[in-house]
Structure 1
Amino acid sequence: MTGAARPHIRPATPDDVPQIHAFILELAEYERARERVTATPAMLAAGLFGQHPSAEVLIAELDGAPAGFALFHGTFSTWEGRPGIWLEDLYVPERHRRAGVGGALLAGLAAITLERGCARLEWHALDWNEPALRFYERLGATRLSPWELHRLDGESLHRVAAGAG
């Protein structure tokens with residue numbers, strides 16, 4: 001556990017890509033799905049800092065060292081007619097948990113959400129990740145249990161794109 005240092009939150013830069021990739025691998029390991037990560041640092045650099053960035057990242061630091069990250073991108077609410085933000089990943093390594101890093105990352109992202117005039121900040125959490133679920137509950141986040149995540153990828157994505165849905 002880290003001492004009394006307060007987390008510093010900042011936007012990621014291209015120099016952070018190797019650390020972001022390392023955090024993604026650690027998160028995938030924690031989520032028991034390391035073998036499913038196909039992203040490379042080059043892919044992340046293009047997606048985050050290329051000609052048409054698809055997402056953004058906040059980096060948390062403790063005493064100047066990386067202590068976690070939040071990767072997010074925009075959404076749009078048709079019902080509210082306003083943009084929103086989707087938190088794709090939030091990760092704080094075990095050694096930095098309980099030092100306020102996760103809360104600082106979410107506070108920074110909530111501030112961005114409001115600054116941009118967004119209606120909401122949303123994310124998914126694995127149903128077995130009790131520490132995360134309790135953390136989000138303490139923040140006042142609402143679980144949208146009647147909503148189910150759906151995904152098209154791989155062969156099914158290609159089949160639907162070809163009109164053979």
Structure 2
Amino acid sequence: MMNKNQKGFSLIELLIVVAIIGIIAAIAIPNLLASRRAANEGSAQQSLRTISSAEATYYATVGNGTYGAMTNLVGQSLVDSVLGSSAGSKSGYKFVITGPSTTAFAAAAAPTVNSGVTATGTRDFCIDQTGVLNSRTSTSTTPAASCDSTFAPVGN
């Protein structure tokens with residue numbers, strides 16, 4: 001009882017289209033996730049550079065020769081409130097400043113998720129009073145307390 005004027009797609013044609021869309025998605029999604037991780041890492045690096053500049057400004061002005069904690073930097077509007085929030089998280093990375101004193105500070109960042117498909121980053125970053133940005137392969141979701149020998153300068 002087929003009418004010759006019936007128009008539409010057959011089941012086979014629809015299955016072929018769905019299969020093609022599935023193949024394209026299987027290729028595109030991993031690249032999209034890798035791009036997101038790279039963007040998060042770039043944001044973390046820039047945020048640490050911002051913290052380093054803020055520490056130098058604080059040290060030379062309000063701090064009177066002392067580096068400041070994150071709350072001090074936010075209080076002086078040297079870093080934004082998102083970066084300096086109590087959670088200390090921005091773009092998939094956690095940030096912490098340790099040991100602000102008259103001679104040193106260390107600011108570090110670690111991804112909130114460092115493995116699997118949903119990883120927000122694969123590297124930890126650290127910067128101190130020398131202004132050298134360092135990185136290492138992430139082993140934890142807790143930011144480092146110092147820029148120790150396990151870190152290497154970024155770009156080397």
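Please treat every number below as a calculation from the coordinates, not as lab data. What you are looking at is a predicted structure, and each value in this text was computed from that prediction instead of being measured. Cβ atoms are built from the backbone, for glycine too; each structure is taken alone.
What the table below lists for this structure:
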item: Structure responsible for -13000, with helix-only ellipticity at 222 nm (-39500 (n - 2.57) for each DSSP H run of 4 or more, over all residues; to 500) calculated and labels 1, 2 on offer; result: 2
item: For FRET efficiency 1/(1 + (r/R0)^6) of positions 17 and 137 (r between Cβ atoms, R0 = 30 Å, to 0.05) computed as 0.35, the structure of 1, 2 it came from; result: 1
item: Structure (1, 2) behind the derived value 2.9 of distance in nm of label points 7 Å out along Cα→Cβ at positions 113 and 145; result: 2
item: Value 1.32, calculated as Rg/Rh (Cα atoms, Kirkwood Rh), assigned to which of 1, 2; result: 2
item: Mean count of other Cβ atoms within 10 Å over residues 65-72 - structure with the largest value, from 1, 2; result: 1
item: Structure (1, 2) behind the derived value 14.2 of mean count of other Cβ atoms within 10 Å over residues 9-16; result: 1
item: Origin of the derived value 2.8 (distance in nm of label points 7 Å out along Cα→Cβ at positions 73 and 97; candidates 1, 2); result: 1
